[in-house]
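Some structures to go through are shown next.
Computed from the coordinates by the stated procedures, all read-outs in this text should not be read as laboratory data. On a predicted model such as this, the values are computed, not experimentally measured, just so you know. Cβ atoms are built from the backbone, for glycine too; each structure is taken alone.
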Structure P
Amino acid sequence: MQSTIIQGSARKDGHTQQIAKIVSEVVGADILHLQGINLAPYQYDHLYPHEDDFLAVMERVVSCENLIFITPVYWYAMSGLMKNFFDRITDCIKVEKAVGKKLKDMNMMAISCGSDSEPVPGFFVPFRRSATYLGMHYLGDTHTWLERAADGPQGIEKLHQLLSRITDRH
């Protein structure tokens, strides 16, 4: 099963990337860094600059079976980069409908990375509800954290339990 990771940190080599690398190794997924992709903010008129990469990214996303969102916790919510990406999915419902229809029946999961050992209450609601709205299968979510910069990520056991929902399907 082909998987794609959407990594939503403003840093390509931070703690969230550590988690993305672990996930990539376990499930054999490619990592798409939103930080390096040119995504214009959502526009109601759906008029975007020609150099906008959203549609190309979505074509790549819908070619896989599993979509894994990994985001740092910024101000008790997903990163701004991740939120912008979610907002742009609206284009796949309103304009690029053929692409949007390919999201149906895909698998989705979400992983947060932060400095607290507990997830923010309600953090994963947008992911769950978006999956339901788009007709995707939501495989679950988990939170990871780092106690100190020198330590490896915590919550790894829960992470592997979540990822088994993909690896056990092979």
Structure Q
Amino acid sequence: MALLKIVHYPDPRLHKIAQPITTVDDNIKALIANMAETMYSAPGVGLAATQVDRHVRLILVDISESKNDLKVFINPEILEASGQSEHEEGCLSVPGIYDTVTRPERVRVRALDRDGQPFELEADGLMAVCVQHEIDHLNGKVFVEYLSRLKQERIRKKLLKQAREAM
């Protein structure tokens, strides 16, 4: 397994639309393993392939305290969404930035698991937030884009300054 480099906002690669995975083969399974290692070491509770510059429809989520309940979603799609709730969100691609985002409270999602088997999951709370947040990445959207233009510009400038200073 290997740690993958996480792409940081405002990198334009975060706005690429991910393509469906047609075959769950050894390459996809290796990507899952590498993404899991990257997510856990970051540390994070979710990671989309887009964030590691792989533009395929794959997300991982693990909201467990013990970090031993990895959920793999290949080609995830939200079938139903209901309610509304606000949660503070952060993102491995937007380090150090947290803000409140309004999203549906509950979702029903369909995907393939790590073995290519179809499943559906009903989620609420943090799981629903994570699934929606990571699917947004596959669709080329970053959580800060739910914020006002002013906040987005401040975040962009702050992260660009941090990147310059890190060089």
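Matching task: 1.7 is the computed value of distance in nm of label points 7 Å out along Cα→Cβ at positions 106 and 138. Pick the structure from P, Q. If you can, show how the numbers build up before the last one.
On the way: P: 1.7; Q: 2.2.
Only structure P yields this read-out.
For the read-out distance in nm of label points 7 Å out along Cα→Cβ at positions 114 and 146, a value of 1.7 was computed from one structure; give its label from P, Q. Walk me through the numbers on the way to the answer.
Values: P: 1.7; Q: 2.8.
Structure of origin is P.
For mean count of other Cβ atoms within 10 Å over residues 2-9, the calculated result is 15.6, so let me know which of P, Q that is. Display every interim value, and only then the final one.
On the way: P: 22.8; Q: 15.6.
This figure was derived from Q.
State the single structure among P, Q that was used to calculate mean count of other Cβ atoms within 10 Å over residues 58-65, giving 20.4. Don't skip to the answer; put the middle values down first.
On the way: P: 15.6; Q: 20.4.
Only structure Q yields this read-out.
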